[in-house]
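Asker: What follows are several structures.
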Structure P
């Protein structure tokens, strides 16, 4: 199964403006670069990872700065 199919099956949508796969219910977002650079198993592990659904969890190759993270969280909450 392709990585994008794994994400779509787990109710992620692709956000073209931000180049992210996003699931607002679980408050998780995967960058396109992370998905491209990691195995399907890595993506599935991230999907299945237990997180605090009160805060967003981002899967990026390079951790976003706190400022970028805050902006992403605001944008994703408003979407």
Structure Q
């Protein structure tokens, strides 16, 4: 991790194996924990997008389990004879 200063702002860079240099938001700076970067990833926009994606996924899982439960109830209430 490299630290550069541009216009009195500290920017942290890290070199990747495949993609070259990229800006990172470290959760520990000079031995102190940066809680914003640790808890939300450094950006409220990214946190909001991830929260929406997680809510959509949880909603899909809930809808799927509800559909399976209703289908199971319908099949258990149906009287049918299996003919070989």
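Asker: To which of P, Q does the computed value 1.1 (distance in nm of label points 7 Å out along Cα→Cβ at positions 26 and 42) belong?
Answerer: Q
Asker: From P, Q, which structure was relative contact order in percent (Cα under 8 Å, 6 or more apart) = 28 calculated on?
Answerer: P
Asker: Where does the value 10.0 come from, among P, Q, when mean count of other Cβ atoms within 10 Å over residues 18-25 is the thing being computed?
Answerer: Clearly, the read-out refers to Q.
Asker: For the read-out helix-only ellipticity at 222 nm (-39500 (n - 2.57) for each DSSP H run of 4 or more, over all residues; to 500), a value of -12500 was computed from one structure; give its label from P, Q.
Answerer: It was calculated from structure P.
Asker: Which one of P, Q has log10 I(q)/I(0) by the Debye sum over Cα atoms at q = 0.13, 0.21, 0.25 Å⁻¹, as calculated from the coordinates, equal to -0.67, -1.06, -1.19?
Answerer: Q
Asker: Matching task: 0.65 is the computed value of FRET efficiency 1/(1 + (r/R0)^6) of positions 10 and 66 (r between Cβ atoms, R0 = 30 Å, to 0.05). Pick the structure from P, Q.
Answerer: P
Asker: Moving to a separate point now. When you work out distance in nm of label points 7 Å out along Cα→Cβ at positions 34 and 58 for each of the structures P, Q, which one comes out largest?
Answerer: Structure Q gives the largest value of distance in nm of label points 7 Å out along Cα→Cβ at positions 34 and 58 among P, Q.
Where a number appears in this text, it was derived from the coordinates with a stated rule and is not lab data. As the structure is a prediction and not an experimental result, all values here were calculated from the model. Cβ atoms are built from the backbone, for glycine too; each structure is taken alone.
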